[in-house]
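Read-outs: derived from the displayed coordinates by stated rules, not from any lab. From a predicted model like this one, the values you see are computed outputs, not experimental measurements. Cβ atoms are built from the backbone, for glycine too; each structure is taken alone.
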Structure 1
Amino acid sequence: MLMKVHLFVWALAILSTGLMAGLFFTWSNAVMPGIGKMDNTAFLGALKSMNKVILNPLFFLVFFGSVVLTLLTPFLAFKVVSKKVFTVLLVAGVVYLAGMFLVTVFGNIPLNRSLENSMLDQLTTEQLQDMREKIEAPWKRLNWIRTVSSLVAFLLLLISGYLQFNSE
């Protein structure tokens, strides 16, 4: 029974980290470059709107679920997989926790909050430019960290599965 529960959690961890890696990649590769071509008011308004819309139950389920599942997987696997597979699973969890979750909580969310708390229609041209400079480049850099970390965790989870089911 433990093996079945473990495999189910492992599969959900793979799926959810893959979804998050795809989400972050899309933001890094298409969304931010696309809105980056807009003027300051339009850029900040679009980012503010998207940051608000993304905070929905499905996003929260995948975002928080992926963290829980990725950290839970190695602990459920401890007695049923090899030490090598356990280590790969544990590294995947640590990479994901640090590079996706903590970067989001301590990096992207504070930037999003500063934007959310701004009254864009009351800012001068200079203030809009200053706000964009304070948000855009750091947000993009942090999002690439989340993208790479999510992708690395996803790949490590896949590799751990390969190691588990293709070992002699």
Structure 2
Amino acid sequence: MERHQFKTMINASREKVWQTLWNDETYRQWTSAFAKGSRAETDWKTGSKVLFLDGKNRGMVSMIAENTPNEVMSFRHLGILKHGVENLDEGRRKGWSGAIENYTLKNVDGQTELTIDQDVTEEDGEHFSSMWPEALQRLKALAEGTPINELIAENHATQGNTPNQKW
């Protein structure tokens, strides 16, 4: 397991960034960088189960390890969901059961620094590394009130990135 870290500065309060991260409507928009139709099913309380799903109801079974509003959200990934069936053995078999994904928000000079620390297998490292930049661009645009398409088009033009819509 490798720990990958992604950071971005967002010109919005921690409260606004937090709301953008975990509100159902905005969550679906920024996570669409990972998979079309992305959504999360949970009550967002510490200790609760969370299903991270794509548009075909496939995804990950996780639990919320910590929820400190406007500061830290931490997930522990356990297994997969496929055809409506949870399979925790699959996560263990592939070596990522127990992987952590942390979101930490800090005030820095009137902006919010968002840091994501994510445990990934060597096999999945490149996959997630290629998707996080677009997801963070989408999140930043939503929190700052910038049209997402403008921000992503501008970034692709300057960096030559191609959006990745596969999970």
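Assign the value 16.8, calculated as mean count of other Cβ atoms within 10 Å over residues 51-58, to the correct structure from 1, 2.
On the way: 1: 10.9; 2: 16.8.
It must be structure 2, since only it matches.
With helix-only ellipticity at 222 nm (-39500 (n - 2.57) for each DSSP H run of 4 or more, over all residues; to 500) derived from the coordinates and found to be -10500, which of 1, 2 does the value describe? Please report the intermediate quantities before stating the final value.
Details: 1: -25500; 2: -10500.
The structure behind it is 2.
Can you say which of 1, 2 returns 39 when relative contact order in percent (Cα under 8 Å, 6 or more apart) is computed?
Details: 1: 39; 2: 28.
Source structure: 1.
Ranked by volume of the Cα convex hull per residue in Å³, for residues 67-106 alone, structures 1, 2 are led by 2, which has the greatest value.
Can you say which of 1, 2 returns -0.43, -0.52, -1.38 when log10 I(q)/I(0) by the Debye sum over Cα atoms at q = 0.11, 0.12, 0.19 Å⁻¹ is computed? Attributed to the structure labelled 2.
Figure out for me which of the structures 1, 2 the number 3.8 belongs to, where mean projected area of the Cα convex hull in nm², for residues 27-82 alone was derived from the coordinates.
Computed on structure 2.
Largest in distance in nm of label points 7 Å out along Cα→Cβ at positions 75 and 123 among the labelled structures 1, 2 is structure 1.
When mean count of other Cβ atoms within 10 Å over residues 43-50 is computed across structures 1, 2, the figure 12.5 traces back to 2.
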